[in-house]
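Read the figures in this text as sums done on the coordinates, not as results from a lab. Note that this is a predicted model, so its numbers are computed, not measured.
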Structure P
Amino acid sequence: MAFLSKLLADLAVPILNWIYGKVSAWIEKSQKIQKAYEEAHKKNEQVLEETKSAETKEEKSDALKSDLHNF
C-alpha cells in the first residue's frame, strides 16, 4: 500500500503539470479563435455598412436619372 501511495505522490505533479499544460493551450487557442471571430465580425459589419451606403447612393442616382428622364 505504501508503494502505491508513493507512486501516486510521485506521479501527481507530472500529471497535474500535463493537465495544466493542456488546459493552458486550450485557453490560448480559444482566445485566438475569439479574437479572430471578433475581427471577422467587425469586418463583416464594415462591409455591410459599405454595401448599404453604396445601395443608398445607387438608389439616389437611379432616382435622379429617372427624374431627369421624366423632366
Structure Q
Amino acid sequence: QALGTAAAYACIAQAGTGDLQIPAVLVSKTIRETTVNITGKAPSLVPGLEFPIVVNHTKPTERVTNPGGIG
C-alpha cells in the first residue's frame, strides 16, 4: 500500500504544482480489490469559492502466481 500511495503522490506532483491543492491519498487493499481515493481542492479563481476534488478508483488486486508450479 505504501508503494501505491507514493506512486499516487508522484503522479500528482508530475501533473504540476498548484493543480491540486492540499492533496490526500488513501489506498486500501483487500484480497480481491484495491481502491485509491484522492482528494484535494481546485485552485480558487474567486476568493472564498472552493471546489473539492474527489477521485475514487477500484480495480482487482493483482496476484503473483506460479503457473509452472516451481518454487
Structure R
Amino acid sequence: MRRELKALNSLLRYVMDVKWDNYKGGHLVDFSSAWTRPHFEFRRDVNSDKDIELNRQVDLQAFDKMVAGEWVHSP
C-alpha cells in the first residue's frame, strides 16, 4: 500500500487525507481531498520551498503514522 501511495505521489498526485477509512480492500478509494500539481500550494509565490517540501511529504508521513497505530481504524 505504501509503494502504491509513493507511486501516486511520483505522478504528482497527493491524497492529503491518508487514513484507514479511505482504504477498501487494501486500495485507496477516496481522493476527495487530493491535490494534483500544479496546485497553488506548490507555488513559490505562495509558500516557501520548505513548506512545499512538507506538503509533498504529507501522504507518506500520514501513512507511516497510520500503520504504526497512531491513527485509529474506524469500525
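Details
- Identity of the structure behind 42, 21, 20 (criterion: Cα extents along the principal axes in Å, calculated), options P, Q, R: R
- Which entry (P, Q, R) yields the derived value -12000 for helix-only ellipticity at 222 nm (-39500 (n - 2.57) for each DSSP H run of 4 or more, over all residues; to 500): R
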